[in-house]
Structures are given as C-alpha cells and as structure tokens.
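Read through the structures below before going on.
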Structure P
Amino acid sequence: MSTLLIVIIALALLFDYINGFHDAANSIATIVSTKVLTPFQAVVWAAFFNIIAYWIFQDHAVANTISKTVFKEFITLPVILSGLLAAIFWNLLTWWFGIPSSSSHTLIGGFAGAAIMHAILDKGLHISWSKIVESDTIIKTILFIFLAPLIGMFIAIFISIVTIIRNMWLRVGIIVLSTVLTVLLFDKFETDKIHEGTVKFVKLDKYKSDFTSLQSGFNAGKSDSTEKANYEKAKKKLESAQYSFDQLHPLINDYDELGADSIASYAYSKGLLKDIEVSRLKDEVRNANNYLVIEALASENTAKANEFEIAKVETEKYKAPLQAYLNHQLSIDSTIAAINSIYPIDPKNLEKVKKRIEKFNIQKSFSKEIEKSDNGIIVWGVLFAALFFIIIYIYVEKIKTPTSYTVSNMFKRLQLFSSAAFSIGHGGNDAQKVMGIIGAALISSGSIQEFNQLPNWVPIACYLSIGLGTMSGGWKIVKTMGTKITKVTPLEGVAAETAGAFTLFFTGQMGIPVSTTHTITGSIIGVGATKRLSAVRWGVTSSLMVAWILTIPVSALLAAIMYAISTLFL
C-alpha cells in the first residue's frame, strides 16, 4: 500500500469514528432521554441492531450513492483525501456546537467539491459541473434534506394521534389498514427494483443509450457503410434486449409466487439470457485482468489513459473465444490461450481468470440479481411489528386493568422495540458508507479491482470505529435531540423512533439518500407538535435547518480549497 492510501484509510476510519458522534447517537437519543436505558446500555443496543442490518439490507444505498456522486473519471486518491478532510472538519465543527448535521451529506458535498476543483484544474473553467457529478443524485439529496424530516414529522404525528385514540378497537383497525397499505407499497418498491435490475442485467439501458447516440450519427451520414453497420448492430442488440425484457416482465410481476430461481431458470431455458451471456462473461474476464484498476488509474496519467483505451477496444475481442467455450467448442486451456493472444493476461491473474470462466453461470448470476431486490425480510418485519403492537395494546387495555403505571411501562418496553427498528434503519443506510469510501480508495490505488474483493478487516474496522465514536462523544447531540427540541416521553419516543425507522426503510427502498439525523429530528418535532406547537423549541429547530442547508455547499467549498492546496504537495 502507498503512504497516501494508508493515510486515506486512517482518515476514513477517523471519519467513521466522528460519525459516531453524530449519526449513531440518533437511534439512542430518545431512549436515553426517557431513561428507558442507560447511555451504555443504549449504545450496546444500537450497535447490535446496526450490525443486524447487514443481513437485512442487500443493497447498500448510501455507499452506492456516495460512490456514484462523482463520475469515475474524476475520482482519484487526492480527491478522496480532500473530501474526507472537509467532511471531518465540518462534522467536528457541528459536533462542537451540538448541531446534528448529516454525515452522509457532508461526504457527498466533500466529494463533489473536490472533484469539481480537480476537473476545473485539469480541464479548465469551461467544463460543465453536470459532466463531473451525477446531477440527479445531487438534486435528490438536496430535495430530501427537507422531505425526509417532513415525512418523519407527519408519520410521527399520525402515530401519536392513533396511539392516544381511546377506542382501542378503532386503533387496532387503523393499525391493520396502515400495515396493509405499507405492505402493498413495499411490494411495489420490490417489483420496481427487480424491473430496474433486470433492465441493467440484460443491458437494455446500455443498448438504448448506444442506439440513441449512433442514430444521430447515422441520420447525418447514411452513405457511410461503417456508420450504417454500427447502427444496424446496435439496433439488433437493442431489439434483442427489449424482447428479453418484455418476456420477463410478467414473470417479475409474479415474483412473490415464482421466486428468483424459477424466473432465472425460465429465462435461461427460453434463451432470453443467451445474447448477453458472452458479454457478461467478457466483463468478468477483463475485470479479473486489472481492467477496472486501469480504468480507475486512467485519469491520473496519460500512459494509463492510453493503456485503458487500448484495453477497452481489444478486450471486446474476447467474445469470440469465450462464445466458443460456452458452446463447448473450446477447452478452458485453449480459451485462456486464445484470450491471451488477443490482449495479454498478467501472469499473476491467470488462475483468477480461469476460475472466473469456469465458475461463470449466467442463470445463477441473474437469480442473484433478482434476489438483491427482495425486501421480504422488511415486509415480515412490518407485519411482526404491527402484530406485536396490537397484542401489547390488547393485553394492557383489555386483559389487564389499565393504569397510568401499566400504560407508561408498556411504552417503555415498546421503546426498546422502536429504538431497535430505527437502529436497523440507521445501519442499513449509514453503516456501509465508509466501507464504500475505503473500497473506492483501494480500487483507485489498484489494490483491489472491485467492491466484492473488499478485505474482511474493512467492515470490522468500520463497525468498531462508529461504535467507539458513539461511546466517546455523541452525548452533546443526544442532549440536543432528546431535550432541546422538545421534552420526549416514552410514548412520544416510540412514535418518533417508529416514524424515523419507517422513513428510513421507505426512502431506502426507493434508493434515495437521506440523513438519519434529519429523519429522527423531524420525527421528534412531529411528536412535540402533536402536544401543541409551542412544545417545540422552534429557535433550536431553525438553527438545525440552517446547518442542514449549509452542509453540502460548505463541505464542497472546504473540499475544493483542500484539493487546491493538496496539488501543491501531492
């Protein structure tokens, strides 16, 4: 490892530690303020369910969003370093003043600012910012700075009102209806994500883009035989991908009945995966031969850029021998030899390439792609939560004689459950982002080639860092969120945490980057406003809003300055 890479990894873990000051405190603020758990017990509780989230959320949305904020061409180690330094500085500053700002937004702003400065210094002022950063991601992120807390607030108000309804059976009826609507909503999310994953798997989106770009050139010069041949080839690929998707579309709608393996088996038996089989195998082979590493390093120097351009063209020719292998016309050794004669395989990668080819199975790959979108665990969790709440309400109010003590005790116990749910949502949204940063740095340096090669020490170090951060200094923000916004009772803690958890699950399923800080803050405001508007300290709330709005632009500006300074030394 280079010295710069080691420094970036250390800073990433430091950022993760500081993130504990901010985000990990979110899920324990109300449960500590209501004295249901001691601070230490709450930390252990939150940390446990943060880790449980790893097995619940298959798609790490926050890490993916941060990694895709900047186009690959402009991601370098100095850019990552500058973004981290800016994020650390802003997080420490807001922590010092007890302001719950968003670590996710800080990172996004930092990376975007450093990348824009890198692009300006490299390409000049004329370059459009939309060619440097993913504008849709930035716009969505900015939009949900306001929408996430509002969603949390309205859900918290709804839960609070339902909870205090005197007619217990009416309350149960509303819970049942809300649960049914929630399950239907999450089922829609699941279907949409499977559709999106299938479009990418059969490369329908890529072929559409290729066809559109060639169509304009073809229309401008129809007499050019090469242009016409490329156009016809792109058209054929698009038509084939569209046909495959159209055949799979009705099966996807019946995913819950059929399952991923059944859909993948049908697709393979009908030849719907045949046209993209060799293309995906080609990608596997060249990625095993440092293709992604060369691509990542291409923006740093001309030699690597030239090497990448050659590799991009030549490795496309891998398709012929690989197709022969898939048709059982070539042995594995003959296939390796043929590939090596087209574009040389690094000797140290020979075994890796061979294993990729031998283990490749398009049917299993498609099945795994579908399963990534499965949110069955979340849906069952929603159903369990609804049933759990209903049983508790019936037991306390119908089986036992309700008293102020039993009702208060009930909500204290329910708060353990709601806090756990929010911790799972928090873990599913935020715990993976530093893993993504370290992974991007390892790829940029050439240490690994893709995220699935991430060493085991990375997640262990990240979880440890965020846990230590929570135990070390998050209590300033616990105080702000648990007492300064509004005084929170166990009943209101349940409402706030449940609303926050639902918002995180909801936005996570939509693939929208949101802040756990903003979400729980909005939820706490909601429970305070349910009592009366004056119960919320709006002066504190307005200060929080200012910090939220400033986070992305200030982080971007700081990172841009830091990157400009770093060019003098790196």
Structure Q
Amino acid sequence: MHQPHAEPRRSIYFDYQVFDAWLPSQHPKEQHAPVVIVGAGPIGLVTALALAQHGVYSVVLEAERQVSEGSRAIAFTRRSMEILQQVGVAHHITAHGLPWNCGNSFYRGQRVFRMENPHDPDDRFFPLINIQQQYIEQYLVDACAASPLIELRWGNQLLSLSQDANGATLEVDTAEGPYTLKADWLVAADGARSTVRALMDLKLEGASYEGKFVIADIRVNLPLPTERLAFFDPGWNPGNTILMHREPHGLWRLDYQLPPGETPEDALKPESLKARIDAQLAMIGHAGVPWEMDWCSVYSARALTLPDYVHGRVMFTGDAAHLLPIFGVRGANTGFQDAQALAWRLALVAKGVARPELLASYSSERVAAAREIIDEAGKSTRFMTPPTRGFRLLRDAVLSLSLSQPFVGPLYHWRTSRPHEYGASPLNSAEDDNALFLHGPGPGAPPRNVRLGPDDHLLDHLDHRFTLLLATEAAALPAELMAVIGEVRDQGLPLQVIGAGASQPVAGADQTLPDADGHLRDRHGLQDGGAYLLRPDQHVCARWLHLDAPRLRAALINAAGLQGARP
C-alpha cells in the first residue's frame, strides 16, 4: 500500500498544503477515463487544463499529496507566460513574480558581457519572470480544482500498465491498496524519473555531462537588481561557474559547480554549504551578511530525448520525454510548449473529430524542438562546464580575451529558451501565399503579439480554438467562407473568426478588432482580404494575401486531420 508523506514540507516562505488522498473505497470499483495523466507537476496540470478547455475529461494521478519540494524551476519565459495565460493562471504569476530581461557575466571581478533580451512595446509579458515552481503548481492546482472536467487523485502511485489498440490499463496503488484504472489515452507527465517510461522500457538518447551543480535557495538581503548573474572561474571555486538569481520573498538562488570527484552527499553537508555560500557572498562584496537556507539539491546537466513521444495510446511530455540542461531556462519552459502542442491534438482525437494520425505530428514537431534545444544547450553547457581538457582550454582562452577584447563577449551568450518554429510541420499548408509575404510570422512560427490598447493585446483574444484572423473592412464575411466555416464546425472543429480592420462588428465574425491605426495588419503584412490561420497552440499554419474558400477548407483539413473530411 502506498503511503506518501503526510506532513507538510518545510519551507521558510511557502505554506505547503497536504491534500486528501483519493481512495478507491470512496468510489465505484469500475474506473475509466478518456484521458489519464500521470504526474501533477506543472506540465501535467497544464495538459489537463488545456484538455478541459476542449471539453475532454481527464484524471490526473499524483503519487504525492502536496506540490513539489523546493523552488526547482524559477525562471519562466514570455512564451511560457502566454501559454499560462491561455489556461488562465498568468495573472497570478505577474502579480507575484519578478520580471527581468538582462543577464551579466563576470570574470575576475569585471563584467565581460551583458545580454539584454528583446522587449517589444507590443509584448504583454517581460522576456522572463522569476517565481518559485511551488507557486506555479499551486495556481494550476487551484485552476484544476475549479474545473468539473479534471479529477486530481492525490496519493495515487502508478504500479504497472499495459495497452492495446483501444487504450491502456493501469494498476494504481493507494493507502488502501491497488485498483485498476482504464484509459482511452495515457499522458506521461511524470518527470525526469518517469515511471511510465521505465515500465515501457524506453531509453533516452543523447549525452550526460559529468559536471555537477549545487542549487541552494537562501533568504538574504542583497541590494542587487533582478538580473541573471554568472561568475566564471572565481577564486573560491577555481575553474568552475556560479549562477545567481533573485526570487520572490527575499530569496536568492545560487547554483555553483562542484570540483571533480566531490559526492553530492559531501556537497550538501551544512559545513560545505555554509563555506561556499559565505565565500560567494564575500566575493560580491557582502561578506558576513546573514542568510538562512531554505532548500538545496544537486543536479547534473543532461541533454537527452526519447526519439518518439507517441507510443500507441501513450504519449510523453515534459521531462518524461526529454531531459535538457537548465542553462537557458529550458526545462519547464520547453515542457509547457509540449503540453500546449499535445493537448489540442489529443482533444480532437479523443472526441473523434480528428484522425489518430494527428498525434504523430506532435511527436515530430516536439522531438525536432528537443533536438534543436539539445544542440544549443550543449554549446552553453560545454562553456559552463567544459567536459574535456580541449574545451576547458578554449573556454579559458575566451575568459582571458574577454578582459580586453569586447568582441569575445557574445561567446558568453546562454541561448535562452525560445519558442520553436515548426517550419517543416506537416500541418502547414502547402498551398498558401507564404512566399509572397514581405514580413510577419510564416507557417510554423509562434504568435506575434500586438498591443491593441492600454490593457488589450491580440493574444488576449486567442483561446483554445483554431483562429482565422481575417483583414476586412466589409460589413459581413463572404458567403463562400461562411460555408466552409460552418462545414468544419459541423464536424466538431473548434474555430473562431476574428475580423481585423472594420469599424463596426463584422457579421459572421466572432470578434471584430477595429485596428484603426493599422498596426495589427502591418505587423502581419496583411491587406484587405488577407488572412492568417492559427492553430489552437497559436502557431501559424497558413497565411494568404487574399483568402478563398477552397484553400481555407484544404488548410483546415490538413492542420486538424479531420475525420472523413473531403478536400
């Protein structure tokens, strides 16, 4: 019988809540769900919320009875915030998080590189915002609890699974013993030590780096801005790297590399932690300042991915699918993009609207994204923690030159996590006018936000549906377009139409954005009659200088994989 920890975890800033365990004696013996999600971390919870927006019921299994221990992921990108806005929790994060956009690299007491992430006036969110993962999870848990289409089963540990052509059968352990749960579809969102991955004997591909880092969250009063700080080859930790981030509630995150051969057990001894944290504070001019430990751990950099994220009725997402180096804040931020990309496809397939083959495009897109990240992150990791003598010589040469040669500075660039562009996606239309556009996001590109008013942006108007953004000043949509829109809606496809440019509501459109100054249309290279088709994850799948009904129908059928649709 599974007996998870029932005492609140210790923290000097976060009040842990222990949730009631879900017990089989309180429910009917026959258990079935359209979708079962294993893991109630941020990625699993975002997947559940996105499915619920499509009207798909899911059961979320979580072995523990409280949110995760320690701050874990703390830096969330603009794209992650746009995804979290889509599932309804971004406003909590902006209310309590610390926004920032600059990173600094230091060597021998001198700042040798300063990186500033672009921040466009059209963006609602800062490039990055710092907040501890427990808060993200709590906001998501609260949102799930408010949805009648999500059942969170705390204290439920997966023991075994099998699958056939119709679904998966799970054996789940609880404090009362095991029970059987059947699912039409299973989502593995159970993290780096994925039980689902282990039960299916699936292997990650890639590289693991030998360097180990300590994470230490301390409460300390430092009069420093909310910016990333990286220190290379400091006197107290020669040849290694230290990172610092400010967190809410007066905390700072310190990541410092361990010398070769030191064990995690030795590194986490109180005397070792104190000596090194004191040395780092002294190095930045704050010797003797009092501090208090909240949480600490040890991690190593890994760049690994499954070669396929879809295995029959089982799909992988987040750290269950890939393990990425944290340099460049890639872990959770990549996982949010996974969850968003998976949920709309799975919802359409689970409801019988789309063919199951649609899920293959989730795997191809996100595996390609992971491999691209692994390539970029590998460069950052080899600079942060050189794996060989040759890489160390090269890194040391860059460090030395950077003291006097500014051109070397960009080699410190940490290649921040960014949204992947699905330029080769099979969901992109082959018959649109992409080649004729002079600017604007092309097929597969992530969305481009536009400020429409003091507290109004384009992405505020995009929800879980496909969106047709049509530039028009006409009083009504053309009849032939309305016919196609009605046809796909009758097949169950969620589709909204936004008219851009008309001063009065456009008949047939769900929303009309006047765009009096033309800024929205200019940003997208649109003139009257032109249009963009956006997927539910907001990526572009087609764009036209002048939209016609046959090409709209073909693009929707291709992007959504509609069951029995005629081209």
Structure R
Amino acid sequence: MKRVFWMLALCLGALVLCPACEKDPIDDGKSEQPDGGEEGKPSTPDENEIDWSKLDSQATVRGVVKCAGKGVAGVVVTDGVNMTRTNEQGAYTMRTSSSVSKFVYISVPSGYEPSLVHKFMPSFYRRITKATSADAVQQFDFTLKKVNQDKHILLVLADIHVRNRAMMQKSDATTHPMCNPVKELDSTTFRRTCIAHLRSYVKSLPAGVKVYGLNLGDVSNESHWGGNYKGDLNNFVTVCERGGMPMPMYTIIGNHEHDMAATNLTTDDDSAAELTYMMTFGPTYYSFDIGKVHYVMLDNVKYINNVAAGKDRDYERRITQDQIDWAAKDAAYMSKDVERVVFGWHCPSFRRAPGTAADEAATKAVLNHYAAKGVPMTILSGHNHTAETVTVKGYANTVEYIHPSVSGAWWYFPLCTDGAPSTFTRYDFDGGKLTFRRSVNFSYTGEQYYRVYNKGQKNSAGKKILRLNVWDWHTDWKFEVWEDDERIQDAVFTPAWMNDPLYVEVHGHTGNNITGSAHTFLNPAKTDHILEYLPKNEAATIKIRAVDEFNSEVFTLTTKIE
C-alpha cells in the first residue's frame, strides 16, 4: 500500500501528462544492440512518416530525439532498467513498466546539450505519470542543441547544505572574524559568496570553452524542509535561479535529500524516501557525454531511517544491485569515442586516510563494467566535508577526488573540519585528458591552495619544523625546496595526522555553543594533507615550489621558521 501511495503522489505532482494505459509486466523488449547506430548523426525525417510498428509493436513508450528539427541517431535512451538507441530518424521504442520505472531519459550524447529548466537544470528526462501499456503507447520526445565540447571545464560543488536558516545567532568580542554574519540566512550566504563568485569566475574562463557544473549532493537538510525554515529542495532551486547560477548543473542525490517521512526501508527499494528529490531533480542515476568524457552519476546512499529501532535517518553507503545491472548496460552502450569515464556519487568509495567509505565490493562491481574499456577513470565524491585524493588500487589510471564542502562548517564559518576552505573545484578536459584541477576558495582571500604554519611548530624530537596544510595534495605531487638559495635535493615532506590549528581556533570562538555533544559533526577532523618539512638549517629562508600530478605548478612560497 505504501508503494501505491508514493506512485499516486508522483503522478499527481508530475508536470508532464501522458495518455492513460494499463500496467504491463516488464521485459527486455526489442532494444537495439549496444553497438548499433551512429551516435550524434542528424537525419532529416518527417516524424509523421515514422512507422512505429516496425520498431516494436509491443513497446509501451516511444519518442523522437531531435536537434534543429532533425532526428538524432544513436542517442541512448533508458528507463532505468531497459536501454536502447534512437534509429536513423531519431526514433526509439521501449517496453517500459510504470510499476518499475518512474522516468524515460536520455544519455545526452557528445556534442549536444538539452534545454534547461530554471535556467540551470538540464532537461534530459521525462516523468512517467500513467500506467504503461502496449495498447496505448506513451510518447516522450527530447530536443537537443548542437555545441562544441571538444574542450570543457567542470565546476564541482559538494555539500551545500542550504537550510534557509541563520546559523550564527550571536557574536561578541571573542567571536572569530572569519565567522559568517549574525542572522544572515545560509541561503543568502550561499548566494552572496559562492554563486556570486561562480558568476565572476565563469566569466573569467577561456572564451569558447563550455562550462558545466556538477552538484555532488546534500544541497539541503531534510530536517529543515518544513516548519519555520522551509529549506526544501524547491527553495534550493529558487536560490540558484535567482542568484544566477551561471552554468548547466547536473545533480546527484545525497543522504540529506531523502525524506524523513519514509521510515523503516529495509529492502533495496528506498524510492519512497527519494520521491521529493525525483520530483525536483529527476532520476537518481543516469549518464551523459561531454566531449570525449562519459559521465556516470549514481546513488550510493541506501536510505533506511529505521526509527523503529531508534536509528533516525540511518543509511548504508552502498550502490544497489539495480544500479549495478543498469551500469553494465550503460558501459555496453558507451560510445567507442569515449576516452575517460567520470563517476559522480555522494559518499567516498576509497580513502587515503582512515575513515568510513562506501561499500567497496559494490563500487568495484560498477567499476569493473567500465574498466574493460581500457580508459582512465575518475571518481568525484563529497559527503565528508574534507579534502582527499586517492589513487584507487587494482585499477589502472583511476583516482578518486573527495571534495571539501561549499558550506564549510555548516555555514558557521568557511572552513571544513580538516582546515580546507569552503571551495568549489575546477576540472579542465581536453578531449578525454584531464589537464588541470584546482580548488577555488570563494569566501576569503589570501589562501587559495595552502596554509603555512611556521611559528612554534616542532616535531616529536623537539626540532623546529615547517607545516603546510595543502588541501588538494596528492601523493604524486612533487616539492622542490631551496634553503638560502641552495637547492635541497630529495626534500622530504611527511604527512602529519593532526587537526588544522586554524580550524581549532575558529571552532572554539564562534560563541554559538557548537562545541558540545549536539554538534560533534563540527569537531576538528585529523588529516594527512598537513605536511611537515624538517629543514637542514632552521634559520634559513625557505622557498618551496609545489608541482601537481599534471606537472603544473600549484604554488611557490617563501617563508622562515619562527
């Protein structure tokens, strides 16, 4: 009965209406083979001349994908279970069951973009609002526009946490100046800092290079969807639209996009908790191509909310089997022109430092489908509100980037618990080659890529040392060091496992009672991207040049130990 209720709610709230049909059991249909069709090739059909019966007389859904009035061949279409390609006229059919699938959607092909909803949300899906039947086929059409994406830039945002609430309620003489303004709503802070900086930043990027956004989940807090705050998902969309979000932004679901009203979800089906997200952002797993990069967005939060056992809002960090099965088809249908696969999901899958990660077996089951293609793989995740870069063992050329949060310390102040600033992160792609990556600090000036601790720092042996917090650091980075203009060969930077001193200082001086047991999520988090350097001459002037995994200079600094 609960499932029926949620399906009825989905139908009543949907924006797209289709003819009523009767239910039909799901089957594999007569989808075209994965290697069939020439992707992205326009044709010149008259839609009225399409003979649908020749495609599949038992189909329950069909449609046409067009660009400038012409059909686009080879576009991958899915309902989350089945998968097919459009034919030479841009037409497709599928045997979709409304009892299983809630959407029909396309994998946007390379060289194309869909239209935007609310000026920034890609419209790549259509809701199924009526029961499906071969006797009354429902039609879902899509329109694309042609673009040049040979090079593109991706801006990644994680854990925005807009609650429509003022986190800083008071301040006094002891309050740290880095704290956000008292009584300012976090939605206002987000617009004033992050979105405003995104707008100017996008304008500064190279002309002619397409820019896209990726939101890694937790844009809100489900505990603030009602009551006095009304910080729901629609509020987030409104904030982005009115703030002028400057690029198309794809979104994935986080743990805080699940509805608290859905409880005790003990099976793999947690769609009852995902309904609000789906009504706002669409499917919880999907793919698209930009240039020669194939993006795969998955949901690795299995919501449970076992209130019967006293486990409010609990969840598992796991990709469910239905997504693993779908990923196998997606990999099979992937274009032969793809030169890199980029995965996006909320919870980290692999860790460099000790800590909680998503179910490794389920993650590897997904990776294995794409690893057979022999192209580099990149994983983008968030959730932890900390920065970390991990080389994934067992897979060639595979790295996971774990992103700091946009909200920092949940909008009390713009630092993450490991000391990394509130940032979004830029990725540059040339074809399938990842050529550049940088976190962009949008909240305060002076610290883009590192923080220096050069006063009173000593190692366990009592010797004076220099410490750097370098949030984008990866084990493949290289450091060149000079002491009083003498090049130090084989200089060693040792990862520390410690709290960031600045975070500890600010955390203790907000004046808003965030150091107690109710706010343990704000406690400082130890990190290994604080690096220690023991100089040969502690009185020397030290110059350090950092070079990243792409062989690009990140920064050069000159300092002395005090």
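Any read-out appearing in this document is the output of simple, stated calculations on the displayed coordinates, not a laboratory observation. What you are looking at is a predicted structure, and each value in this text was computed from that prediction instead of being measured.
Given a value of 26, 11, 8 for semi-axes √(5λ) of the Cα gyration tensor in Å, for residues 253-308 alone, calculated from one of P, Q, R, which structure does it belong to?
Derived from the structure labelled R.
Which of P, Q, R yields -8500 for helix-only ellipticity at 222 nm (-39500 (n - 2.57) for each DSSP H run of 4 or more, over all residues; to 500), as computed?
Only one of P, Q, R returns -8500 for helix-only ellipticity at 222 nm (-39500 (n - 2.57) for each DSSP H run of 4 or more, over all residues; to 500), namely Q.
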